[in-house]
1. In terms of relative contact order in percent (Cα under 8 Å, 6 or more apart), which of structures I, II, III is highest?
2. Quick check on the output: 87, 52, 48 is Cα extents along the principal axes in Å, derived from one of I, II, III. Which one produced it?
3. Could you figure out which one of I, II, III the value 4, 17, 28, 23, 16, 9, 4, 1 for P(r) over Cα pairs in 5 Å bins from 0, in percent, for residues 195-282 alone was computed from?
4. Comparing percent of Cα pairs over 31 Å apart, for residues 243-434 alone across I, II, III, which structure shows the greatest value?
5. When percent of Cα pairs over 19 Å apart, for residues 35-82 alone is calculated, the result is 33; to which of the structures I, II, III does this value belong?
6. Give the label, chosen from I, II, III, of the structure having the highest value of FRET efficiency 1/(1 + (r/R0)^6) of positions 75 and 235 (r between Cβ atoms, R0 = 25 Å, to 0.05).
7. Supply the structure label, taken from I, II, III, corresponding to helix-only ellipticity at 222 nm (-39500 (n - 2.57) for each DSSP H run of 4 or more, over all residues; to 500) with the calculated value -21000.
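All of the numbers you see were taken from the coordinates with simple rules; none came from a lab. As the structure is a computational prediction, the values presented were derived from the model and not from experiment. Cβ atoms are built from the backbone, for glycine too; each structure is taken alone.
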Structure I
Amino acid sequence: MKKTFTLLFALAFAIICKSQTPWNGTAAESYDGGDGTPENPYQIATAEQLALLAYQTNNGNGGDAYYVLVNDIDLNGSGGQEWIPIGTVKSDWTNPINPGIVPAYPFTGVFDGNNHIVSDLYVFDDDVLGLFGCIMDAEVKNVRIEGLLSQGGYVGFVVGLSVNSNINGCTANGNIQALGNKVGGIVGHFVAENIGNDTVSIVNCVNNSNIHGGVFNLGGIAGYTTMEDGNVAVINCENNGDIGELSNTSFAGGMIGQGNYYIRKCHNYGIISAQSCAGGMVGQGGSLCLIQGCINHETGEIKGEVAGGIIGTAIYTNISCCGNHAVITGVPAQQYSSAIMVGGIAGADGSFSNCYNLGELRGDSQFHEHAQMGGITGTCPGDYLLNVYNAGPVIIPENADNTSIYGIITPAVLSDTVTVRDCYWHGNYSMYPCTYYEPNPSLHSLPNSCSFNQGPTATTWVLDEAQYGTTDLLEALNAGAMGECVWVEDTEGINGGFPIPVPLGYDDIEETHINYASLATAFPNPGHNTLNIKTDLQEAEIKVYDIMGRMLYSQEITSDITTINSENWPSGTYIWKVISNGKLAESGKWLKE
């Protein structure tokens, strides 16, 4: 048992203290007021009262009510006071979701920081590090945390381990020096399990802390996410911290290090570095993940063996309406290999629609063997590559061998089952848009695709070949958008003069997401002869399109779950949309095997 746990012996004898700076490690005997109900939560005005919450929760006789901060709190970490996180865990190596660690006495209530600051937090070398150690079926919101977290297993300024809980409006400032396996600025490990089609969310959170160390999963928001009979969403979040180290870190992302997820409307401004997979949003994705409407900004330089502006290794991730502005550098993990995969959106794998890249792609100067590089993806795309453009240079490493492949869009398309069309590129016209195209190996172009050049103004662009009956890039992008977005002219000069995809429907449902109502879900996914779509929206309709944009199905919503017979549809990827009041409210992709 750590020496700091000896502080618990003093808790039973602590006194009420409404204003004590600096904190001396004791706990109050009662809160500042309230009865723990939603209408009258327990009021926490001092560090001692916050320590009372930790003491009650960790001993199994509290932490299950409503709590609110009414003052800023100084935890005096720089003065030698180490915080004991709220909510405990225990070892259980048989647990398939979290091998080695499960909740013991988690926090199960609602904690409202009321936009106050908890400053000078210090936690060192525990299983779970953060203001909260472990929460379950809980909610933590509106708290700003400043401090230092060092070592530990599951590490996050708000919470180390979160199970079936929601986190909203929280901010992290400081530094994390990590040796754990799941480390995030907001939460270390974010878990959804045994909740069916329900969704737990991290919404409106900001990480300003730098996170470094020899760990596997580092994320500006969450280190690792797990969906085991449940859904995880990260919405409207921002990372400003530098994440990871080239020499020690595997799987680093501005939002998530690794896992399964749904990410929408997020922004990264921090430098992301990893020995293996690094991305502006995610280091490595899992099965059937979605990233929509996210931007990696110019300051968000990405460095890694597999490096992408939005995601390092996408695996089965679908990426839409996303853009990269930063330099992406492939750096081989030389102790393992001398290969790099570099893409403007994804370093490897993934399926793409309505995305763009403006960032420079390059290899480390010490690189000397195999490279795969592409303006959108560094490898062959997964199911589709649709309605994208690249205006960032692809710079071939000086010492690359003759097996390396490059494309101004993608280095290769390796299957005739991959749907590719409407790809556009500007600059570096000596490079093929695709080095190897499996359906026709002698063809280095892409179907229904072409280059474009500057038009009569700084924000207009002209296609070298007409697409959809027009040579205007903006018009062609909107013709191929499949209802996911509207492409608009960069009249404010925020996108280098290039077109901007504006995703449809986000503002209409933002409040629904903040209140944690279930996101619309298609299941089973992948499926066979039946597609089920669950949504809480009523007085709306569902429409389903094939990957070419042809509508196959339309029906008014009459219940929470709409069941669609897909027996006669061919195998492939389909786009479903929920239309409410004439506007796109929710959408997603469904795979028929």
Structure II
Amino acid sequence: MQVETSPEYAGVAGWIGRRGVGETLACAIAFLVYVPTLGFQFVYDDKPQIIQNPAIHAWRYLPHYFTTHVWGELYPNVRGDYYRPLFLLWFRLNHAMFGINPPGWHLTTILCHVAVTYLVFLLVLRLGGSNGMAFSAATLFALHPVHIESVAWVSGVSDPLTALSLIGSFLAYLRFHQGNRWGWLGLSLMLFVVGLLEKETTVILGPLVFVYAWLYAEESSWISRFAGALKHFLPFFTLTVLYGLLRAHILHGFSHSVTPLNWKSMALTEPSIIWLYVRHLLFPMGIIGLYGLPYITSAASAAFWVPTIFLVAIFLAVAWGITRLEDPRLALLACCWIALPIIPVLWLRTFSEGDIAHDRYLYIPSIGFVLLVSLGLVKIADHWRARSRNLELAGLALLGLAYALGTVTQQTYWASDLLLYQRAYSIAPHDNLICTNLGTALLDTGYPDAAIALYTKVLAREPRYWLSNYDLGYAYYKLGKPEAAEPYLLRALSVNDQDSDTLICLGLCIWRQGRADEAIPYMQRAIQARPSAPGYHFALAMVLRGQNNSAAAEYEFNQELKYNPENAAARQQLEALTSGAAAPSK
């Protein structure tokens, strides 16, 4: 289609259809809508992954990224399920440039989203769409509120990073498929490997390649189509197998269950999760990323059969709409792009209870969604014939404005932990994890009484809920009440005897009560579990120095500085110790 010469592309539509204009405008929109996040804090998992993670604070840890799981330096004795060395490398690069100043981290996250928006534009063009359709898809992708968790939250950047590699690899494959030039296949496979080392979701590329090769094969015989699709799929499948073996070797297994969820409950819960995702793609309101969805244990529950009915109805409506298309191939590919990335996150045993659904899992599926919507806008506009392009732009403008308002207003909840968890609590006030995390946010912002009330509320429902026991104990410790903290920390330890934070906090509480000899074993166990944890060696050194065990204290101060050289207090204490200054009181 010659956009510039067709009469239906006059005016604004014609200007947007010019080469370079649509993609630039879409990228500018993607940047501008997230500019407010430059003032946001580190929230949620940013604190352990960035502030407290020694692995990203120094280049000497770089080889470790490839030999352990993503939390390996924080929890070296805990088995992990996420092998993402290049994600850690991204964090290291950001830390080298910005330290622990949030604005720089937010800027690079936004730029990743902008780059993905540009690739979405190129993808639609390469799949046969017009400049106008590519602009529609890229703009809707840039603005969709379901991306807030992946863009407004620094640690959510794993999804935009993965999307860059995945779309880039697929684009290179399309060049190979359409021109049979092997260099493009080599580039595609290289980017595929990069994506795998960023996040596991990239494994869906092989099936996507198979689907595309099947749908767009020139052969009419299904056997020939299958053989051709299989031929294109095999290189990606081979790399997936090799990656899986490497991952299993590094992580000591293919998958580790975090929650002992039975098959029946997992199957009954999945429709409610899928329905949440479908609703947020179609009607992105109430977006927060933390929903506290419960497990479903009975098929008679409305939480199971109501979502199931809606999902069946939507499936039938989409199937009917596809059958009405003259060429359904692009729509079918878009549907696969939506469905395939969601399948892995339905393995609910991998996630903690109450933490089984996140909007960030929709970042890559939304590419297929905006492709479907853009295709629908084109078909609706074509149905009206006259000035169809202007009608398409009008529909895009209305939808884009709604998305923009949704994104700008709902991203503000990610500005701080307190805002985030207050919003999550308003959605799921009975979820133990959300209540506990809100309590921690309140404690950090100077509201200890409100925090203690929330912890107590959770423990009234579930007395052995580990996190609330630990957080309540820690709150009392922070308030200078170690005798009140000790029972809760002991209970937390009886539930999870490997948690290093519980061990170190319990040791400090016991020390504060004048029982240094009893405190030391807990601190040593904490250090054994997490030798690089900031402050652990320092705490033990202070106890040892108080016992006038100068040699052992000096060793621990040096260990603290080995793992955390920026600890000025440890350096001062070491200098005081070696100069013969008196031991500090508790």
Structure III
Amino acid sequence: MSAGTRKMFLVAYLLMICGLVVSCSDGSNSDPLAVYKNQVLEWQTCPQNVRDYFGEKVVELDKLGERAKFALMRVPLDYNNPARGDLQIALLRVSAEDPASRLGAILFNPGGPGADGLNLSVVLGSLWTDADTSDPVKSLYKEMSRRYDLIGFSPRGTGFSTNLSCPSDEMFRFEATIAVDLSQENIDNILYNSRLIAENCRKNPQTAYMNSETTSRDMDLVRHLLGDSKLNYIGFSYGTWLGTWYAGLYPDRVGRMMLIGTANITVPLNDVLLKQGMGQQRVLDQVLVPYAVRHSDRFNLGATEEAVQQSYLSLKTMPGHLLAATSKLLPISKSEKADLTLLYLRAAERMQAFIAEHPDADQAAVETWINTAQFVPDATLNQQARAGALEIAGMYFPMVRHETKPAALNGEDALQRAVMCNDSGSSFGVDEWIEENKISVASYPFYGGFWVQNACLYWNAPTVHRPAVERVAGAGPILMLQSELDPWTTLEGADTTFAHLPNTRMILIQNEYSHSLIPPYGQECVDRPVAEYFLYGTIPPERLTHCAGNPLPADATEN
């Protein structure tokens, strides 16, 4: 070999070695997220503050024993610039009963935005663990407990994760519902509070990174650290918005995804709020009013629909705060609580009559009367009505006194505004927004103008942009579970999302209004395809499946 040839080989060899060194260096140091991707989650027994969070339901946590473990995951505040610092994300895992047959993990989000989902793994883990194995459908949920890890988590900004704060030394101005007070002074107070929230939240440098984009990336980091190639997911309400956001970012990483109570993903999240007044009023008028008439001797609200409607419309008087207190407290999102909802209305109606007769009665006097009042004939139901009346009085009298509260927001309250405004802002200007709410009040007398306060009017631009809907359509089959009369995520919005996603299948529960249903529902038409989707990847043969809803409590008793 000549000297020139030897020199050529030596150069090539050195270049090869140099290339190997560079490659190794790139693999360990070029990824700025490596420190997060290489962390090891330290699963431990739930600390006392987490146990306290469960309250009376801590028995469900204890029942799961060593299967329930808690961990904190480090995430970057800003995925595009990790040098900005870290946050912590709280996770609660209920391990698969049979790890040898594990199919993966299912991550849960309860909605909000801002709601803490840490407990969902325990709620569903306990429910599915105890499923009746002698029942051919319920046994499928026992199988899901055997084969899936269940992961509840506190989204960044809330719960046991790093909390978002919007500090302020100011007090909110008093605002009344515009259903009874359309004065310019009241509207000005609502807009003042909306602006104050926006200004306070935007002062915190963390706020810009509280959005569905970063939460989706947090979820993908959970998937990675669990060693799963795909993310399995169940999202409720806003959790459906979040789930489709994840699917838009990572369509090839979507495993089995179920959306329960699907939001309209084609409009700003903030604008979805306008439909909620309609959705709640529809449940009241189309379901609960006829139910009250069918069982007039049970609820004492009237023997005709007109009489029942007049009973709740009467709450608009004196000066209407009773309507606001009652509408905020009615448990209208669960059909299993239909009786309780009507008992609250009956309690409010009787309170209205008592206060009209005793206009000088203070809160103590009204509460004394409540404790001996006869609202309905049945003794058990009457006790429930009394409890509801006391709760309503507890919200009503501070409104009468025009009490306000500090403008500082923390955790869920702060995160709700941040996500809503950072994700997509509002398509309305201030004047347009107020006009839309006035139309809502005219159309839906009990629930119109329910969400008139709106920080997004003053938020400037969103901090992120939702991935194109077409990318979500590129994920695998997604299952949607929808109540026909859902008051919060209405069928109209769910149908719009459904129409834009050809990869979805929808199970529609007719004559059902419950929001955020937890499977199993109690009807094979619903429960079998949900379980078979997660266990076997089977999707319903029809794109849209209609299933019968469960009867309301008193109707079921009669049948």
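1. Biggest value here belongs to III.
2. Values: I: 81, 60, 49; II: 87, 52, 48; III: 115, 59, 46.
Structure II accounts for this read-out.
3. I
4. Values: I: 5; II: 30; III: 34.
Evaluating percent of Cα pairs over 31 Å apart, for residues 243-434 alone on every structure, the highest lands on III.
5. For percent of Cα pairs over 19 Å apart, for residues 35-82 alone, the value 33 is produced by structure II.
6. Comparing I, II, III by FRET efficiency 1/(1 + (r/R0)^6) of positions 75 and 235 (r between Cβ atoms, R0 = 25 Å, to 0.05), the maximum is at III.
7. Going through each structure in turn, the value belongs to II.
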